[in-house]
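*Asks:* As structure tokens, here come the structures.
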Structure 1
Amino acid sequence: MYKRNKKIISCSIGVCVYNEEKNIKRFIDSLLKQKLKNVKIKEIIVIVSGSTDKTLSIVKKFSKSNKLIKTIYKKKREGKAAAVNMFIEKASKEILVLMGGDIILVPDTVQELVGKFSNNEVGMTGVRPIPINDIDSGLFGYAAHLLWELHHRVSLQDPKMGEVVAFRKIFRKIPTISSVDEANIEPLIRGQGYKIVYVPEAKAYNKGPTNIRDFIKQRRRIFSGHLAVKYEQSYQVATMNILPIFKVLLSFLKENPKPKFILYTPLVILIEMYSRFLGWWDYKAVNFSYSTWETIKSTKDLSQAKLGAPDEKRS
């Protein structure tokens, strides 16, 4: 039996941002309004990398009024992995929470994520992402909900981390050419004998791509990154296994038998397969690096988000 630590669990929070002016204020507001019990946020390190919009000035305003917020500005954009590694280096606490600025947190997200570390066997935890897209808004509104719902159902059986993660500071850095930082962290945690725990009670709202160009661009990069983890770290994330995805897809369609969903599903599968082929081509054929990548613009504005979407109630 593991020993439970009844003391307060302190954590450092790292936020990696680039041109997030449309959402950064609402995001930081959601972070500062976290409801905590046995968890304490000791510092919030915001790393602004090469932003050309008003992100830096907005973050600085927050840091002037809240001593927890520390701003690090990097004039040159070197990629998210470089920012993650800087956060790991600068963080003062053992438990680290990593997130981007293009999300909105539910009030108890940090408590739910970090509270699990009272179990000494836990090395990493991850949230349940919920898209703000309207599932009835067309093919890509449906695609956003379908992909994250499949992620949720697969993760209930075999945890796959995404969007917001917490982990023990037991390694110095992730690969600098990483395009999927959460996936790179998973093997570093498991390799030292710790458990990875999916925490569906911890939720973060995000926004999926709203057009085919952005959808392919995002899915292509992610699959290329997952291939890099597979071949360079000898680790395969749960969503690389097709059979579990197929099983949960069937169960999802049985619970949501709308004709248009049944029509949309094969289209999403075809676009996903094409995106994965392009990701394979990038990694295997041309050795293309996604250490920095083009912003997926349609995912960045959550200003119209109506929180408490129906998906939040799904099991």
Structure 2
Amino acid sequence: MIVVGRLTRTLAAVLTLVAASVQAQPAGGVVRAERVSPYGRVRVTDYPSSGLRCLEFPPGAVLQSCMRRTRPAELVFPYLRSMLAAMALHPSPRRVLVVGLGGGSLTRALQRSFPYVRQTIVEIDPEVVQVCREFFGLVPTLLTQVEVADARTFLGRTREVYDVVFLDAYGSDAIPHHLTTLEFFRLLRARLRPGGVVASNIWGRHVNDLYERQVATIAGSFPTAYLLRSGAGSGNGGPVSNHVVIGVLGKGDPPREWVGRAAQLQAAGRVDFDLAGLLRRELEVLTGVILDVEPLRDNSRL
């Protein structure tokens, strides 16, 4: 278990590897739709030079989600490939919860790679759901259902339990605070089966003053924890903008077993990228690391 105390040299080295920038809007975009929702503005923009269609929340200049129009199931952003690694950590995932729909990138990838898995997607903004249907090919099915709700409210009322949970809920510039706290993760743990896995996307410390506290909160909520430095060592020369913190309600797997299961998925053609190599490059074990920060609570002063 993670203990909140002094920051070890090992984790300190990890935390220096965050990126210089998050995914920002390129030039030359063509706006396809812009809507006003109860939570702000929602924009869909095509970028012809790259073949991407992207979801944006103005006035923020961050790309929330992008789809390559010729390959809709491709995971364009590196952090999404890191998040998908959680499916290889669980030995037999059957029921998945996705918090934060965005442009539906993770949902499309799960439908392609794990077509037998039942997905529930929770998205608070009805306009995001609508534009995802109109412009990003979201097709609810018997195995893919969308709930328009606040994730914490949803978790408080559902009686379902999940094998894998993906947390990727962002506003224009941050994760909503009530989805980052010890109280939230205690609620989430109650909706996990034994051995369940939670993968949370967080921005790096250069754009996220709460980075270390978010890592401590997530990792300290689970017996086993890992960190994936998304895109690290991939040879693209770019900075690492996102980290994925993974908690397991159980012992988890030794890294070699996780990598082996990822390699099996590749060999079976279930993923279209080097998932095993990604784990070898990005994986850090957080279990037992001591952190010199206070975890986030509902009443934390930020």
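Readers should treat all values here as calculations from the given coordinates under stated rules, not as data from a laboratory. From a predicted model like this one, the values you see are computed outputs, not experimental measurements. Cβ atoms are built from the backbone, for glycine too; each structure is taken alone.
*Asks:* Assign the value 119, calculated as volume of the Cα convex hull per residue in Å³, for residues 51-210 alone, to the correct structure from 1, 2. Walk me through the numbers on the way to the answer.
*Replies:* Details: 1: 138; 2: 119.
The correct label is 2.
*Asks:* For distance in nm of label points 7 Å out along Cα→Cβ at positions 35 and 59, the calculated result is 2.9, so let me know which of 1, 2 that is.
*Replies:* 1
*Asks:* Which of 1, 2 yields 2.3 for distance in nm of label points 7 Å out along Cα→Cβ at positions 75 and 91, as computed?
*Replies:* Only one of 1, 2 returns 2.3 for distance in nm of label points 7 Å out along Cα→Cβ at positions 75 and 91, namely 2.
*Asks:* Determine which structure produced the value -7500 for helix-only ellipticity at 222 nm (-39500 (n - 2.57) for each DSSP H run of 4 or more, over all residues; to 500), calculated from the coordinates; the candidates are 1, 2. Provide the component values of the computation, followed by the final result.
*Replies:* Values: 1: -12500; 2: -7500.
Label of the source structure: 2.
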